[in-house]
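Visitor: Next up, some structures in structure tokens.
Any read-out appearing in this document is the output of simple, stated calculations on the displayed coordinates, not a laboratory observation. Everything numeric in this text was worked out from a predicted model, so none of it was measured. Cβ atoms are built from the backbone, for glycine too; each structure is taken alone.
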Structure 1
Amino acid sequence: MLIEPPASCLDPATGNLCAADVARGVTRLFLRHDLTAMEEVPLDNGRRADLMAIDAKGRIVIVEIKVSRADLFGDGKWPDYLSQCDRFYWALPAGFDLGPLDGPAFLPERTGVIVADQYDAAIIREAHTEPLPAHARKRCTLAFARRAARRLLSLTDPEAYSV
């Protein structure tokens, strides 16, 4: 069965991409680098990552997507993600002012920057790797795998959880 890619949610009035477009571009970038990503992943600290990915070595990457300046400056929860991953990236649409991400409030020595559109993405600044403790890695990896399995099951058998 051929599945069509999602239509872009580009706002024709402003030319701005939505978070789903940015997520799609980042996911494609990650696939080329052997990272498998999943959107909207609840974390055990009560937060929800826009994107979480695991690479071939089991390292965990979290991506926080921002499509507006107000969203970027209004988000005070993102530091809570740092204890849940080895690497953290900001993902922004092409044309977004990247200047603020160089400021100390956004921890440029720790966080990476990705610019994306609905078709692809590029890493502008590589994220610094802070290895998770083994127990945290195991917990995050198992939760990721179980969530991915549940999502796959819901696609193949939508009624499975109602039984």
Structure 2
Amino acid sequence: MAINLKVNGRIRTVDADPAKPLLWALREDLDMVGTKFGCGAGLCGACTVHLDGNPARACQTPIGEAQEMAITTIEAVAQSDAGKRISASWIKLDVPQCGYCQAGQIMSATALLASNPRPTDEDIDSAMTGNLCRCSTYVRIREAIKDAAKAGAKA
């Protein structure tokens, strides 16, 4: 079945069952490999994308449910102001270690700053819950979010 998806501002057509997880449509059908497979159960956050600006687990989202939504992936997150600031802070503070979880971390952090430009530690903890980092760079992740928030306050 042909399903149209609006991915990073472009309409892309995927010929697949509407129950196919968005993660696999992005990676296999659209060759967008920035969104990572982690656990496959929506628990680790490696596959986080934005659906209409809200973070969502692509491994648990059927393409049939996503076809009416604007999908943003890590490949285009820096097109938004919050995404630019988060990406710059991630680099500035050398956040990634192995890097595998970072796409999902960046997607969740960007959604947080887009909705809350001055998050508290509690806001950060709440928004980032479910984004796991095996290398435990949580301190750097929090500092990068705070740095990006400060950069936004100066703008």
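Visitor: Looking at Rg/Rh (Cα atoms, Kirkwood Rh), for residues 20-59 alone, point out which structure of 1, 2 has the largest value.
Guide: Checked 1, 2; max of Rg/Rh (Cα atoms, Kirkwood Rh), for residues 20-59 alone sits with 1.
Visitor: Please state which of the structures 1, 2 yields -0.38, -0.46 when log10 I(q)/I(0) by the Debye sum over Cα atoms at q = 0.10, 0.11 Å⁻¹ is computed from it.
Guide: The read-out comes from structure 1.
Visitor: Taking -8500 as the value of helix-only ellipticity at 222 nm (-39500 (n - 2.57) for each DSSP H run of 4 or more, over all residues; to 500) derived from one of the structures shown (1, 2), identify that structure.
Guide: 1
Visitor: Compute mean count of other Cβ atoms within 10 Å over residues 100-107 for each of 1, 2 and report the one that scores greatest.
Guide: Biggest value here belongs to 2.
Visitor: Determine which structure produced the value 2.0 for distance in nm of label points 7 Å out along Cα→Cβ at positions 36 and 84, calculated from the coordinates; the candidates are 1, 2.
Guide: Considering all the candidates, the number was obtained from 1.
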